[in-house]
Structure I
Amino acid sequence: MANKVLLILVDGMRPDSISLGGGNEFEAFFKSGTYSFQARTTFPSVTLPCHMSLFHSVDPGRHGITTNTYIPQVRPINGLVEVLTAGKKTTAFAYNWEQLRDLDRPGNLEYSWFERQHLETALSVDERTTAAAAKMIKEHAPDFVFLYLGGTDLWGHQCGWMSQEYLESVKNVWECIRQICTDLPEAYTVIVTADHGGHDRNHGDNIPEDMTIPVVFKGELFPKGKELEHFDIRDIAPTIVDILGVEPDPEWEGHSILTDLREVESMQTLTGKDTSRCWN
């Protein structure tokens, strides 16, 4: 069975909101995979620069996007979608923030769904976006599916990060994730992460509240209950192409955590001891 990937990104979800908003079940969801509550995003910790770093595996200084306004790259670098397309993999997006249309070059996505999100419709739009992604998986089974949920960020800006309203949006996110994972084919590895955190009613600073993000990998290639010591948002794209059997772009700066895992397994086979350098 060919491996596939579902990447779910929750805009502005702080690691400490997971148990407070989603409850013990959401926290257990993370801890049942290969995970970190101390992963690091890129600076500036702003939505579009962080997404560009995730999809292109380089810092903003290399891809050139430092605000939420897209500008053409001076020195273009192939992103995740371009690399997967070149590797004959099918790709799909379901999202509700329009600026993410620039994460890939025109003509690469096989399937795409978009609905503009506003504060008063934030939770219901996240639910419909999730349903759209689930429908694409059921009908087309793309090799890579990107699901973006933006309601948490909207409520963080409106009422403050860690406010009751913000935590309610995290609870809604957990329901969305649980919904799409319920009937997900076994071929899919699920990755859940965030682009940045937040403090007060803002984000973008080089402080732990803004720079620290959660991440979890759940699938047959990843050990259950393993905590990553070090993880950077730039490591996501290389790990995804590794799962799918595609070579990363040579200019990418991140690395696949599967490489570390293979090294650990090899050393354990040779020595019979836990020689991990990347797991707790």
Structure II
Amino acid sequence: MNKLLAREMIAEFLKEDVGTGDLSTNLIFNGDIRGEGYFLAKDNGIICGTDIIDLTYSYFSDDYNIELIKKDGDFINKGDIIAKVEGKVSTLLTAERIVLNLMQLMSGISTIGNKLVTALDDSSIKIVDTRKTHPGLRMFEKYAVRCGGCYNHRYALYDGVMLKDNHIAFAGGITRAVNKVKSQLGHMVKVEVETETREQVIEAVKAGADVIMFDNRAPDEIKELQKLVPSNIITEASGGITLDTIGSFKGCGVNVISVGSLTNGVKPLDISFNSREAIKI
């Protein structure tokens, strides 16, 4: 995760949440009162986002201590202490919600990613995310995907070409669309073509696609379509694949499976922050 960009984004989150000041905290605690606290796991899963603690605290003070008990990518059990912190009470309390919001979301994504890898049980296939991320949170979410054992698809619209059904329709066909983009692209950028039929797969191969997506195809269909694609072309299965169904794609032959639900609609992992005097496990 790019900590420089993360810190800039956290500044915007703090502007939204803290605004001109934390009334509840500032009216009770002066800046000299110190305290200790713990971040606790309240569910089992994969932890992600531990750097968020330091990146957020640093906006309020440089006088604090963080002891990380768990690192990103570690499995945590309910009741595990993730990190111990010590510093000004005003820092610990004002930063609490931003830290928890991000760490819970990121850990939820890492956890579902780990479950998808386990359910697929096929080391020859990489599970990747999509652009179905929450606005403003893509960097955090894509980092969390990797912590869970999955991989990133293209980051955004600018770092890879994906020709979907509407691109193809407006361009007048797969061949026209591929030729148009390849005549202008440098050699470092791949071109992916979304296909839904046998005929489209054949056309995409002839047009010189670097990656071919089998969209909304069942595993048995994919095995047949895979035979039409030379080994130098990367293949991807996509469309409505979930934790419940991904196991059926084991051995289907594709290189990549993209899963929108990896970031879209994920349940955050339950994590709490407690003062030393109020630990609840």
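Miscellaneous remarks
- Value 1, 6, 13, 18, 20, 19, 13, 7, 2, 1, 0, 0, calculated as P(r) over Cα pairs in 5 Å bins from 0, in percent, assigned to which of I, II: I
- Computing distance in nm of label points 7 Å out along Cα→Cβ at positions 93 and 229 across structures I, II gives 5.6 for structure II.
- Read-out mean count of other Cβ atoms within 10 Å over residues 61-68, computed value 16.4, structure in I, II: I
- Test item: relative contact order in percent (Cα under 8 Å, 6 or more apart) calculated as 23, pick one of I, II: II
- Ranking I, II by FRET efficiency 1/(1 + (r/R0)^6) of positions 85 and 213 (r between Cβ atoms, R0 = 35 Å, to 0.05), the structure that comes out highest: I
- When distance in nm of label points 7 Å out along Cα→Cβ at positions 77 and 101 is calculated for each of I, II, the greatest value falls to II.
Bear in mind these aren't lab numbers, they're just calculated from the coordinates by the rules spelled out. Just so you know, these numbers come straight off a predicted model, no measurement behind them. Cβ atoms are built from the backbone, for glycine too; each structure is taken alone.
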